[in-house]
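Student: The structures come next, written out as structure tokens.
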Structure 1
Amino acid sequence: MSSKRKLKIKKKKSKVFLAWLIPVIAAGAAAATVLIGAGVTKDKLWNDTYINDVYAGGKTIEEVNDDISKVKHTLNITTREGNTETVDLEEVSYKCAYNADVSEIKASQSPFLWFLHLNGKTDYDLPVKATFDEGKLAEKLKALKCVTDEGIKDPVDAHIAVANESFTIVEATEGNRVDNDKFIATVSDALKKGVTDINIDESGCYVTPKVYSDDKGLQESYAKLKDIKAATITLNLREAEEVIEGTTYMNWITTEGSELTFKDDLVNEFFEKIADKYDTYQTERQFETTGAGTITVGGGAQDTYGFLMDVDQTKKAFEEAMLSGKSQTIDAYWEVPAKTRNQKNGDIGNTYVEIDISRQHMWYYRDGKLYIDTDVRTGTESSAQWTPTTVGVFRILDKQRDKYFRQFQPVVHSDYWMPFNWRGEGIHDANWYSTYGGSLYKYAGSHGCINTPYSVVQKMYEVMDYGTPVIVYRS
């Protein structure tokens, strides 16, 4: 009994021993494998190592550094259209190295964990430092087709289109015009970081519209057009007027950015026609003389009287009024304003100075009544001196007391001086003369001025208004 029992006991102990011995042997083998693997890979990166998305598994630190320094880099530029253009970076003296120690990555990788990194991807972002000739790079980039192509289109802002008195907002278009400065700066910054694949659309290197259809200012301008279309602008032209309605000016409107503005060529054309219709400056008109019938006067280049519209100022006043969206009357602006319009003698009216060279006489009418009637001396008309008085339609430009004519030798002086044209001719007293009228002027006249008796010119000076018409003619 006892011997069999002992045998059974021994057999049981043998089974227990084998149960723990096998795992120990397996673990030892695994440990040995790990140790052997660790020894083999102790100077190498894990097999699944990527640096900046570039495979570096199983390489030593020296091999990784050597790889980045020897790569022949090519810059790849992807455009908005999906096209790719390249630049050989060797041509810009490009050199690249890691800007941090690869050994730091190696130090973070336990060699005893190599078996956990046989496949897959453990990626490290490692900054790089790069050097290159920035001037040569700029030249290369400026020569790319995406910069130089003749088919490049500029962006177009969202804007208001007006046609046949209706209006709508037209959406902005992007175009494909590269912003050269931003393009060069973006590529340069990328290369310094070791990035050689650049999408210039995603990087914002294109010139963009400044205004899109949802722009608040553009929407406000659009809403305002309804009021503008309904407004009527009346242009006061001094005893005449022009009524300008939306049917006339709506097609002149456009936008600059989000602001309403005008098509200058159309506005200028319209107001030039208005000026041609109402200007009388340096134009001929009929004049009823004193005792010599009706004659044609004016139209000369020396004329200084008449209506001459200031087109730019008038246009500006109209634009401001129109953009207000309110019906209103505005005054035209004049570079030269006449005294009246459409009265006796046209724009001359019934207050004027009349001078007949042939009769050597001057009349001054105020409000249709004769105020002064006097003989005068006008410019000399002899072979010895030819300084005749200019005929035309002029205006009193100025009034001066104590005038010295220093252009003459000896210098002459007048107490009262009223110039009427830009040639320096005017009405003044001439105390060196005692007689006037007749044919004295032909050999002993003035240098073109209207020499007038002292008492007469004094009386005239006291009541003379600036801008009073002065009509000089030969009967």
Structure 2
Amino acid sequence: MRVFPSTSAHQLALAAALFLAGAAGVADESDWISLGPENNFAAWRQPVGDWCEAGDAALDPNNPRRLIGKPGTGVMINGRSGRTASLVTKEAFQDVELCLEFMVASGSNSGVIFHGNHEIQIRDTCGKRPVTAADCGGIYPRAEAKPRYHYPYGGAPPRVNAAKQAGRWQTLHIIFRSPRFDPSGNKIANARFVKVVLNGQVLYQDQEVPYPSGLNWRRKERPRGPIILQGDYGPVAFRRVRVRPWQPQPASVKARGLNVPPPGFAALFNGKDFTGWRLSPLAREVWQIEDGALKSHRRIDRWGADLATAKAYKDFMLLLDFRMPEISDSGINFRRLIPPMENFGQAEQLNIRSRGGLCKLESFEFLPERVRKELGITDADVPHVPYIDPEIGKWHTIKLTVVGRSVSVEYDGKLLLDGFRYPPGLLSEEAAPIRLQKHIPCEIAGQLRDCPIEYRNIFIKELKPNEDR
């Protein structure tokens, strides 16, 4: 490992460019800026204490409460003892999006702090039940030092414990919206964590934070501030730390008109006929087009009526609307599953269901025990989405993004999964048709249902390797 104490003019110029972009409130898909250790830790205030650069990190085989570095570059480790100065960015940010990977030693504790005030906790709490605001992924609560260090109230526990074991690399994706102030400097809106995603699982969306974390809860808030990576509470390593200014997404694709694709997308359904789809004889019997929508209200007694795209797709972003006129079941099938899956089929399915929660990746519901053992899949590898039952008779929107072995899902603008990565050996990365499922009758909420379903506004964007999305 190497320690870099100096600063490069080149990186200062990059940091200044980021500051100006953030001040202007302009962001596109290519403006990520690295905050890594390159160029002698130039993005961070000096001195950086015992932070050093390595090519990788791992648990010390002689002491799992320590991390060791491997030769190379790109990884930041907070020294041998794991207790040194925190990293503080030279530049201040307002609304910002941050992505990074981290690794903690056994029992270790760290955090990502915005403006020096609002912290997302990083901690070795894999498998803990229940989780609190002070555990990994939590919005760290208000604290008091006397008569002993304690949390009187505040903070927010993560929606799910998505933490991995110590010694494994973990991903963290945060969008932070700074507090708002009037011209006199009075706060008129609290800070918010627009999105926090740990290891592909959504922990928060639009979570308000009325005051700073920890002992800083009385500290004055400001519209701009630095980003801090905590380094004084145990061994931690970071890599691929990148940041960019953030602003809300543009208006919904629904505003563009029925079956009219947004820029960069192609229409899979033209609203008039089945161009671009392969239909089995049974599918031709049960699907029809009315008012610019694909509809299948008929009961079928055997499988084989799914709609399948004529083209196979590998990496893509799919947008579509669906509506269930009554309690029903359907799904979006994509990619091939590698191991045999008894009583399920060989394509992954994003579940669409009226009762029991939708947007689950169905293969994990049907994984045979032998497949779990062969692939080494544990509970920590299984994706979790919040329980949602869609409103009957109303159009809902799904965005499904598939890149390599990673899957992201949005439902009615709410992020449910962000970059969930399949365990090796489960999901094929080869191109495959996308299918809209027509379900046979099944029992839902205690009754046998015919499973009617409708789709419209079906758009796709094919993604190239390493393309920003």
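Student: When distance in nm of label points 7 Å out along Cα→Cβ at positions 169 and 305 is calculated for each of the structures 1, 2, which structure yields the highest value?
Tutor: Evaluating distance in nm of label points 7 Å out along Cα→Cβ at positions 169 and 305 on every structure, the highest lands on 1.
Student: A value of 10 was computed for relative contact order in percent (Cα under 8 Å, 6 or more apart); which of 1, 2 is the source structure?
Tutor: Considering all the candidates, the number was obtained from 1.
Student: Suppose you compute mean projected area of the Cα convex hull in nm² for every structure in 1, 2: which one lands on 48.6?
Tutor: 1
Student: Mean count of other Cβ atoms within 10 Å over residues 233-240 was computed and gave 16.2; which structure, 1, 2, did it come from?
Tutor: Of the structures listed, the value fits 1.
Student: With distance in nm of label points 7 Å out along Cα→Cβ at positions 81 and 449 coming out at 6.0, pick the structure among 1, 2 it was computed from.
Tutor: 2
Student: Here distance in nm of label points 7 Å out along Cα→Cβ at positions 97 and 265 has been calculated and equals 6.2, so which of 1, 2 was it run on?
Tutor: Working through the options, I get structure 1.
Student: Quick check: 8.2 is what I get for distance in nm of label points 7 Å out along Cα→Cβ at positions 65 and 273, calculated from one of 1, 2. Which structure matches?
Tutor: 1
Student: OK, next. Given that log10 I(q)/I(0) by the Debye sum over Cα atoms at q = 0.16, 0.17 Å⁻¹, for residues 129-344 alone, derived from a single structure, equals -1.20, -1.28, which label among 1, 2 identifies that structure?
Tutor: Traced to structure 2.
Student: One of 1, 2 was used to compute helix-only ellipticity at 222 nm (-39500 (n - 2.57) for each DSSP H run of 4 or more, over all residues; to 500), and the result was -2000. Which label is that?
Tutor: Computing helix-only ellipticity at 222 nm (-39500 (n - 2.57) for each DSSP H run of 4 or more, over all residues; to 500) on every structure in 1, 2 gives -2000 only for 2.
Student: Something else now. Comparing Rg/Rh (Cα atoms, Kirkwood Rh), for residues 121-184 alone across 1, 2, which structure shows the greatest value?
Tutor: That would be structure 1.
Bear in mind that the values in this text are calculations on the coordinates, not laboratory data. Given the structure is predicted, the values throughout are model-derived calculations rather than measurements. Cβ atoms are built from the backbone, for glycine too; each structure is taken alone.
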